[in-house]
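Visitor: What follows is a group of structures, each given as structure tokens.
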Structure 1
Amino acid sequence: MTGLVRKASLFSAVGLVVASAALANVPSPANSTKPAYIDVVGSLSGTADPGGAFTVIVRDFGGTPIANSQVVIDFLNCTDINLCTAVVGASVLDCPTRTVRGFTDGTGTVSFNIMGAGKNSGNAAGPAGGCANILADGVSLFHPTVTAYDENGALTQNGVGASDLSAWVSDFGHLGSSGYKGRSDFNHDGALGAGDLSFWVSRFGSGKSASGCFGVSYCTP
């Protein structure tokens, strides 16, 4: 009987080792670091607004960082956002699939700063929250909400300005009838209110998104 118990314990231990090995290098949504919101940005004098920068750190189920993991930011369901054909850093943009991708370094880290703008002329149709998808090696890590201080730049080819403020006011004013629009949630609190207006004024005042895609176009909507 004792021998059977020992064998059962051995098989259990082997099973745990095999399971752990199988989960090594498999991205874990719970253990990975990812943003809840992504701000797409414009530019100033050919330089992308640094205010949109964010980092993803991919870790496996044991908490170990995964190097050379392909991280994809999928904007397919962000129907009120368009991406610039210009990219920042080592990112790779694919307009047809509306994705931006990059690979993690030895610490499991990859950084993005994504240029784009909204297609909102004022209370335009669009998703609420969580329209984007962050994937690592095909595993979905999180569905972040996407904001655009340049609310109508994909329509007017301009940067952050007064007409964008008007578009935000329209989104806010139609909360009762049209509901929450994630594109206008600049302070990332899950609601539209005075805090968002304060963030918009600060970004407008910085001038760092005063222009759109610095001389290049947007992806075809």
Structure 2
Amino acid sequence: MTPQDMDRILAQAAERGAPKNIDPAAIGRAKASLPGSLAPVRPMGSALAFVSVLVAVFAAVAVCGAVAFGIHGFPVLSAIRRAVIFPVVFSGACVAAIASIREMRPAGGRRMGPLALAVATLTPLAAFAGLFRDYNFQNFVPEGVKCLLAGLVCAIPAAILIFLILRRGFILDYRAAGLATGTLAGLAGIGMLELHCPILKAPHILFWHVAVVWVSGLGGWLAGWIAETAKRK
């Protein structure tokens, strides 16, 4: 079979399948909706490049937030605590960045939003539980609320920056993207708190610091759900 034979078969099939008595106005509207020309688009950067950018956003927001609030926590941490806490938070940020990038690329890989949230909360919890043994609950709520709000103040701009980067791709599931974005933004908040907060009481760190990731991650999921609901209307 030659290419000409294939063209003839396809043309005949199109003629038989075309509906009769088509409204010329409908044809005109269909033609008007088509672009006049097709221009080549710039291909997206590599996944590694986008992951690097998101991790850089995480680090920049954490450091800038700590400088703005005051770096009071880092000096009081021992060398062992520094060597454990910051690599743990950074590793969680890398997982959350990968999860975020997969949401901007259709067929970019298995979705990792719930896994990123689990890693970003359970791993720091385990590290903090092993490093801090002072279980004094004095001023638990007043001190904790301040840290939670400070962490979220950093998480919000981080989430906005991350989402603007993800929009360069094609997001299919806004809830999953919101969960991954919120998790990474919440880790920026934790990173800031570990640099800023001088309170070394285990209940304070285990609950209020880690709560920044929970609130930010679930808030991102809720924002994604709202966005998807609005798109369907």
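Visitor: Taking Rg/Rh (Cα atoms, Kirkwood Rh) as the criterion, which structure among 1, 2 has the greatest value?
Guide: Values: 1: 1.14; 2: 1.23.
Going through 1, 2 one by one, Rg/Rh (Cα atoms, Kirkwood Rh) is largest in 2.
Visitor: Suppose distance in nm of label points 7 Å out along Cα→Cβ at positions 88 and 160 works out to 3.1; of 1, 2, which structure was it derived from?
Guide: Values: 1: 1.1; 2: 3.1.
For distance in nm of label points 7 Å out along Cα→Cβ at positions 88 and 160, the value 3.1 is produced by structure 2.
Visitor: Can you spot which of 1, 2 the value 0.60 was calculated from, given it is FRET efficiency 1/(1 + (r/R0)^6) of positions 136 and 152 (r between Cβ atoms, R0 = 35 Å, to 0.05)? Please report the intermediate quantities before stating the final value.
Guide: Working: 1: 0.60; 2: 0.90.
This figure was derived from 1.
Visitor: For structures 1, 2, calculate distance in nm of label points 7 Å out along Cα→Cβ at positions 24 and 112 and state which one comes out highest. List each step's numbers first, then the result.
Guide: On the way: 1: 2.9; 2: 5.8.
Biggest value here belongs to 2.
Visitor: Follow-up. Have a look at 1, 2 and say which one yields 3.0 for distance in nm of label points 7 Å out along Cα→Cβ at positions 144 and 184, as calculated. Before the final figure, lay out the partial values.
Guide: Numbers: 1: 2.2; 2: 3.0.
It traces back to 2.
Visitor: -7500 is what came out when helix-only ellipticity at 222 nm (-39500 (n - 2.57) for each DSSP H run of 4 or more, over all residues; to 500) was calculated for one structure; which of 1, 2 is it? Don't skip to the answer; put the middle values down first.
Guide: On the way: 1: -7500; 2: -24500.
Here the read-out was taken from 1.
Coordinate-derived values only; no laboratory data. As the structure is a prediction and not an experimental result, all values here were calculated from the model. Cβ atoms are built from the backbone, for glycine too; each structure is taken alone.
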